Structure P
Amino acid sequence: MIEVKKLTKYYKDFLAVDNISMTIRKGEILGLLGPNGAGKTTTLRMLTGYFRPSSGSIKIKNFKMPEDTIKIKSLIGYLPESAPLYHNMLVYDYLEYIARIKGIDDKEKRYDRFLQLSDLCGLSSIMAKPIANLSKGLKQRVGLAHAMMTDPEILILDEPTSGLDPNQIAEIRDIIKSIGKEKTIIFSTHILSEAEATCDRIAIIDKGKVVADDTATHLKQNSKHNSVIKLSLKGALKEDAASLLQAIDSSLDVKNADPVEEGLVSFEIINSGNRDFRPDIYLKIKETDWIIAQFSKESQALEKIFRELTSKEA
C-alpha cells in the first residue's frame, strides 16, 4: 500500500529525517512514536505531499511522489496536530463548506455523508454549535470528520489525542480502531499505552531514524534488555531452590519474592540476555519432587523500551 525508501529531509543544514525506509500494508494501523523533534511530523508531511523529500522515494499504491502528488493526495485524509477549523462557523456549516471544497456538489450525497460522519465521529449533538464553543476533544472529532469527508483509503493523523483528557483519549481511540477496520491509518503519538492498545504495528523514531519497527508484543519479547521469570514452587526449601536455579546459568540473577500464597516459595529470575531459560528451569525442577505453582515470563514494558531507544546521547 505505502512504500517508503531512504526518505531524507534537510532543513538547510539540519537533518530532520535520516534515511527512513518502511512498508505499510493495506488495512494496517501504524503508530509512529518518538520524542519531540524526532522527525515524526516531518515524515507525515512528506507522506501527505506537503513537504518534498530532500532524497528518497514514496510510493502509494501505484503512484509515486512527486510525479503523482495530486493523485496521492486524493487517497489521503490528513489531520494535523492542530485541526484547521474555522471557529466562527457552526459544525454543520463547516462540514458543508469542506464538502463543497472537496467536490461533493450533490446535496443528497453531502447529507448522506454528514449522517455517516456524524454517527462515526459522534457529532450529532453538536452539529448546530459554534466550533469555538467546543472542547478540544470535540474539535478533534470535527477534524476527523474533515479528514474523512471524501472517504479516503488512507488516514494520516498527527498527535490526534494530544492535550485530551483520559475520557476524550478513549473516545478518539475507539473511533480510530473503528475506522481502522476499513482503512490504512498512520498516526503519531506520545502516549505509549495508546499505541499499544490501538496499533497493529509500532515504529519508533529518534533523531530522524527508525530505531524499532514491529508489533508491541514482538518489541517486548525481542528486547535485548532484561526480562523477568516469575516462579513459585510447592514442597521446596527456599535455599535449595535458589541454589538449583542459580546453577542453571551464571547470567541469571535469582531473587527472593513474596510468596503468592501460603506454603509456596517464590522467586524473580532476572535474565539479562536474549536466551529463554524457561525450558532449562522446567527440566531442572522436573528432576525434583517440587510442584510448580506459578511459572511465567514478563517482558519489560513498552515505556522502558521507548526510553532506552530514544534517550541515548547523540
Structure Q
Amino acid sequence: MQNRREFLKLLGTGAVGALALSTPLSVFAADDFKQLTILHTNDFHSHIDPFGNDAPRNAGEGGMAKRAALIKKIRSESRHVLLFDAGDIYQGTPYFNYFKGQLEFELMTMMGYDAATIGNHEFDNALEGIKSQLKFAGFPFINSNYDFSDTILAGMIIPYKIFRSGGIKVGVYGLGVELQGLVDPKNYGKTRYNDPLKTALRMEKMLRDEHNTDLIICLSHLGYSYKDNTISDKIIAAQTFSTDLVIGGHTHTFLDKPDLILNKSGKKVIVNQVGYGGLILGRIDFYFSKQKNTHKNKSATIPVI
C-alpha cells in the first residue's frame, strides 16, 4: 500500500498514469489527491434515438436515453464531474427538421451538460434559429473567436467560463471553424471570425494569469487534423502554452485513445474527439495533488450501447 508521500512522488514522476489504471484508488487516503472527471461528446447531429436495427453500421447503438443512463452511472461513482459538448448538436435526423434544436437542447439540459461550443451546423437555421433555441438550453454556449457583437446574438454567447468542482478551478474557452465557404453567408450574417490560434493564446493567458485556473480546456469545433496547414485541434495543442485539454469536433474522428501532443512549454496536451452520432462518450479523469500544482490523468472511450 502506498502512503501519501509515495503517491505524491509518483505524481511528480508521471508514474501515476499507469498506477491509476492498475491500483484501486481506494488504497490512498481521501485527502491525498483530488479527482475530476471530464465527460465529453461532439457532432451528435440530432441522433435522439439509437441507430436503427437496419443500419449498415452501429445498429442499435447510441441514443440519448442510453447516454443519459451512462452519464448518471458515472456521476453516481465519481463525485466531481463536468460534461461538455464540442458542437454540431443538431442537423442530421427529422428531429431537427421538426423541433429546430429545441428537443436536443432540452434533453442535454436534463442530462446536466455544463457547457457546449458552437458547430457550423448550429447556423443551419441562421442566427435567428440559434437565438430562438438558446432559451431551451440550461447551459451556456462558449465561443471565443466568433464576434457576434453586430448580430442578434450579441451578449448571448460567452467567450469563456470558470467552473469550480471539488476544489479545482477549471477555465474553459471555445473555438469555432471558419464559416466562410462552409456556411451560407446569410446564415451567419455579420458574425466576424477571428484567428483561432491568436484567440487561444489570449484566452489561455487570461485564464492562467488573471483567474489562476488549475486546468484549462478548449472546446473546439475546428477539426482534429488536416493534410494542409488548416488550423486544427492538433495545431492548437502544439502551439499553445497552458491549455491542458482540447475536446474536439467537426471532423467526426473516432480516436481509440486521446493524442498527447507537446506544447510550446514542453508539456503534454490531451487532444480527444469521439466520432459522431452520440455513439461514444469520452471520459478523462484528472488527479491533482493536494497542492494542485501537479496533475495526471487516465482516459477511456465508452461505447453508448
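By the measure Rg/Rh (Cα atoms, Kirkwood Rh), tell me the structure among P, Q with the highest figure.
Values: P: 1.12; Q: 0.97.
Comparing P, Q by Rg/Rh (Cα atoms, Kirkwood Rh), the maximum is at P.
Of the structures labelled P, Q, which one yields 2.0 when distance in nm of label points 7 Å out along Cα→Cβ at positions 91 and 139 is computed from its coordinates?
Values: P: 1.5; Q: 2.0.
Structure Q accounts for this read-out.
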Computing helix-only ellipticity at 222 nm (-39500 (n - 2.57) for each DSSP H run of 4 or more, over all residues; to 500) for each of P, Q, the value -7500 comes from structure Q
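One of P, Q was used to compute semi-axes √(5λ) of the Cα gyration tensor in Å, for residues 43-106 alone, and the answer was 28, 15, 7. Which one was it? Don't skip to the end; give the middle numbers.
Numbers: P: 28, 15, 7; Q: 23, 16, 9.
Going label by label, the one that fits is P.
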The value 0.70 for FRET efficiency 1/(1 + (r/R0)^6) of positions 35 and 235 (r between Cβ atoms, R0 = 35 Å, to 0.05), derived from one of P, Q, belongs to structure Q
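Just so you know, all these numbers are worked out from the coordinates, no wet-lab data involved. Being a predicted model, the structure only gives us computed values, none of them experimental. Cβ atoms are built from the backbone, for glycine too; each structure is taken alone.
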